[in-house]
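The structures considered in this document are given below.
Please treat every number below as a calculation from the coordinates, not as lab data. For clarity, every value in this text was computed on a predicted model and none was experimentally measured. Cβ atoms are built from the backbone, for glycine too; each structure is taken alone.
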Structure 1
Amino acid sequence: MTFPVFTVGHSTRSLAEFASLLKQADVTLIADVRTVPRSRTNPQYNRETLPGALAEFDIAYNHLAALGGLRGRQHDIPPAVNAFWDNTSFHN
C-alpha cells in the first residue's frame, strides 16, 4: 500500500477553502514542517489554532519542527550567491 505525500501552502486562503481543497485530495493528515509555525498575516494557520480547526474537517495535524527549513545567517556565503532573493533569510 502506498501513501501519497503532497506539499501544500496555505497562501491567503481562508481555512474553509484550505480544508476544502485538502478534503478534495483525500488528505487526512497535515505534517507541518515549519520551524516557526506562525503567520503574522494569516493567524488561522498558527500552531495554536490550526490543529483544532482542521479537526473540525476530520484532518489530523502533526508539527514536525525538526524537518523545518529556518536557517541562521551564513557568514561564509558571498552576497552574490542567491542574490535574487528579496528576503535574506532565503539567501543561505
Structure 2
Amino acid sequence: MDDKDARSAGVQAVEAGLTSGLTALAFSSLGVLAANKFWPAFRNGLNVSGKTALVVTPFFFYFFLDAEHAINDSRQERFEKLRSSRKA
C-alpha cells in the first residue's frame, strides 16, 4: 500500500466516522435536552458530567465503528485488486 492509498483510506474513514458520529451527537443532544427539560428525576439525578457523557458517548461509538468499517472496506478492496492483478 503506497502513501496515497493509505491517506485516501484514512480520509474515507474519518469522513465516514464524522458523518455518523455527528448524526448520533445531534440525536443524543436532543434526547438529553428533552429529558433534562421534561423529566425532573433526570434533571436532578445526574450532574453535568453525567449528562455530558450521555451526549458524547454515542458520537465516539459511531465514529469509531464506522471509521473501522471504512478502513476494513478499503483493505478488502485493496486485497481484491491485488488478487485480481495476480490472476491476470
Original post:
Where does the value 26 come from, among 1, 2, when relative contact order in percent (Cα under 8 Å, 6 or more apart) is the thing being computed?
Top reply: 1
Original post:
Which of the displayed structures (1, 2) returns the greatest value of FRET efficiency 1/(1 + (r/R0)^6) of positions 11 and 43 (r between Cβ atoms, R0 = 41 Å, to 0.05) on calculation?
Top reply: 1
Subject >> Structure responsible for -4500, with helix-only ellipticity at 222 nm (-39500 (n - 2.57) for each DSSP H run of 4 or more, over all residues; to 500) calculated and labels 1, 2 on offer >> reply: 1
Subject >> Origin of the derived value 3, 14, 16, 14, 12, 10, 8, 7, 5, 4, 3, 2, 1, 0 (P(r) over Cα pairs in 5 Å bins from 0, in percent; candidates 1, 2) >> reply: 2
**OP:** Figure out for me which of the structures 1, 2 the number 0.30 belongs to, where FRET efficiency 1/(1 + (r/R0)^6) of positions 59 and 75 (r between Cβ atoms, R0 = 35 Å, to 0.05) was derived from the coordinates.
**Re:** 1
